[in-house]
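Below, each structure is written out as C-alpha cells.
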Structure P
Amino acid sequence: MNDVIKLLNNHRSLRKFTDEKLSEETIRTLVGAAQSASTSSYVQAYSIMGVTDPEKKKALREISTQSYVEHNGHLFVFIVDFYRHKELAEQAEAEIAYDKTENLIVGVVDASLAAQNMAVAAESMGLGICYIGSLRNDIKKAGEILGLPEGAFVLFGMVAGYPEDEGTQKERLPFEAVYHENTYQRIDEVQSDIEAYDQRISDYYSERTDGRRADKWSEQVIGMLSKKQRLDVDTVLKEQGFLGQ
C-alpha cells in the first residue's frame with residue numbers, strides 16, 4: 001500500500017484546532033490543489049471563498065451551530081457558481097442556460113471534486129479538515145452573508161487547521177455492501193454484511209461514549225433521512241436561476 005492510499009484510508013473529520021491560522025502560502029497551495037481536480041467540460045462551475053472576517057464567521061456559525069465554523073485555521077466555503085459564465089455571455093451578447101438539472105449536477109460535482117482535492121492536500125500537509133454541510137441550514141442567509149450574486153449558491157464549507165488531537169475514525173460500510181459488479185445487489189444479498197457492520201458501529205459508539213450511546217448505523221441514517229430537512233433549498237436554488245422557474 002503506497003503513501004497516498006495510506007493517507008486516504010486514514011481520513012477522519014477533525015473539529016478541534018489550535019489557534020494557528022493558515023498562511024497565505026498554504027491557502028494558495030490548497031486552492032491550487034482544489035483547482036487541479038477534474039471539471040466537467042472545462043466549465044469550472046464553482047468558486048471557493050475564504051472567510052476570515054470574525055463577524056461573518058460568527059454569523060455562519062449561528063447558521064451551522066457548530067463552534068468549529070468560527071474557531072479554526074481557515075474557513076473555506078465552496079460555491080456552485082454560474083455567475084461568471086452568465087456575465088461573460090452577456091458581455092459577448094450571447095445567451096446561456098444553466099437552469100436545468102444537468103447543469104446543477106455539473107456545478108455540484110465540480111465543486112465537490114475540487115473540495116476533495118483540497119481535503120487530501122490539506123491532510124498531506126498535516127492539517128485536519130471537516131466538511132460543513134450545515135451551512136445549508138439557512139442557505140439563503142449564508143448566501144447573503146457572503147454577498148453571492150444570482151447564479152451562485154453555498155454548497156458546503158470546509159474548516160481546516162492544525163489539529164489539537166488525532167480524533168477517531170469511523171468505519172465505512174463493508175466492501176461487499178458498496179461494490180456491485182455488473183448487476184446491482186439487492187439488500188438480501190448483503191444483509192448479513194450490513195448487520196455485522198451495524199454491530200461494529202454500535203460497539204464503536206458505546207466504547208467512545210462509555211455506554212451513553214450505542215446506536216447502529218442503519219438506525220442512525222433511517223432516523224436522519226425520515227426527517228424533512230432544509231426545505232428552503234429548492235426555493236433558493238430556483239431564485240438563483242437553477243432548476244427552472
Structure Q
Amino acid sequence: MHQRKTDGPGIPAVPPDNGPDGWFGRPSTARILPFAIYMAFVAVADVLQRFGWSADDLRWLYAVKIVAVLAALFAYRRSYTELAWRPMGAVALCSSIVVGIVVLVLWVNLDAAWMLAGESAGFNPTDAAGRIDWVLVAVRIAGAALVVPVMEELFWRSFLQRWVHDRQFLQVPPGQVGFTALIVTSLLFGVEHNQWFAGVVAGLAYGVLYMRTGTLWAPILAHAVTNGLLGAWVVGTGAWTYW
C-alpha cells in the first residue's frame with residue numbers, strides 16, 4: 001500500500017504546490033520571493049554604482065533591503081509550516097552551533113585567489129574620518145544574523161534542496177533528500193557568493209545539518225551563528241571586504 005509522505009514524525013503532509021491564488025499563492029513563491037527581493041536589491045546597488053553612485057550614497061540601502069525582505073516574510077508567515085517550533089534537542093542544538101562556528105572559521109580562511117569570483121567591495125560603515133557608524137553596524141549585523149538566515153534557509157534548504165529532489169517539495173521530509181539535490185543546491189549556494197568555494201562548503205554543511213536533524217531551525221541557527229560572529233570579526237579586524 002502506498003504510504004502518504006509526511007514532513008516529519010507525526011506531521012501530516014501538506015498539499016502539493018498548486019496554490020489557489022496563482023503564482024503569488026504558491027508555497028514555492030512564499031520561499032522564492034523574499035530571496036528574489038534580496039537579490040534584486042543587490043542588482044540595483046550594482047547598477048547604481050555603475051551610474052556613479054558612491055558607496056556612501058548607498059549606505060542605507062542595506063537597511064531598506066532588509067525591511068523589504070522582512071515585509072515579504074511577514075506577508076507569507078502562515079505559509080512557513082516548517083518554521084513551526086518544535087524542541088530541537090541538545091544534540092541538534094549543539095551541532096548547529098558547532099557547524100556555525102566551523103563554517104565561520106573556514107569562511108575567513110578559504111580566500112585563495114582561485115576560491116574567489118571577482119572582488120568584493122564589502123560594506124564599510126566608517127565615515128571620511130574613519131569613525132565607525134555603530135547604527136549601520138547594528139543594522140548590518142541584525143540583518144545578517146536574524147533576517148538573512150531565515151530568508152536564505154527557506155529558499156536554499158527548505159525549498160530548493162527539496163524541490164531538486166521532488167517538485168512536490170513540501171511532501172519531502174528533510175532526511176529523504178538525495179545526494180544529488182544536496183550537491184546541486186550547495187554548488188548554486190556557492191555561486192551566490194563572491195567567496196564561491198567557501199559558499200559551497202557552507203552550503204554542504206547547512207544542507208547536511210538540515211537532512212540529519214530534520215528541522216529547518218538547525219541550519220537557520222547555524223547560519224545565524226556564522227553571520228553574527230562574522231560581523232563581530234569584521235568589525236574587530238576592519239576586514240570590510242568580508243561583508
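Nothing in this text is a laboratory measurement; each read-out follows from the coordinates by a stated rule. Just so it is clear, the model here is predicted, and its values are computed rather than measured. Cβ atoms are built from the backbone, for glycine too; each structure is taken alone.
Out of P, Q, which structure matches 13.0 when mean count of other Cβ atoms within 10 Å over residues 116-123 is calculated?
Answer by label: Q.
Which one of P, Q has distance in nm of label points 7 Å out along Cα→Cβ at positions 140 and 220, as calculated from the coordinates, equal to 2.6?
Matching structure: Q.
Taking volume of the Cα convex hull per residue in Å³ from the coordinates of each of P, Q, which one would give 178?
Checking each candidate, the match is P.
Work out the source of 8.5 here, i.e. which of P, Q gives that when mean projected area of the Cα convex hull in nm², for residues 100-227 alone is computed.
Q
Check the numbers for distance in nm of label points 7 Å out along Cα→Cβ at positions 28 and 188 across P, Q and tell me which is largest.
When distance in nm of label points 7 Å out along Cα→Cβ at positions 28 and 188 is calculated for P, Q, structure P comes out on top.
Upon calculation of distance in nm of label points 7 Å out along Cα→Cβ at positions 132 and 164 from the atomic coordinates, which of the structures P, Q produces 3.7?
Source structure: Q.
The value -14000 for helix-only ellipticity at 222 nm (-39500 (n - 2.57) for each DSSP H run of 4 or more, over all residues; to 500) was derived from one model only; which of P, Q is it?
Attributed to the structure labelled P.
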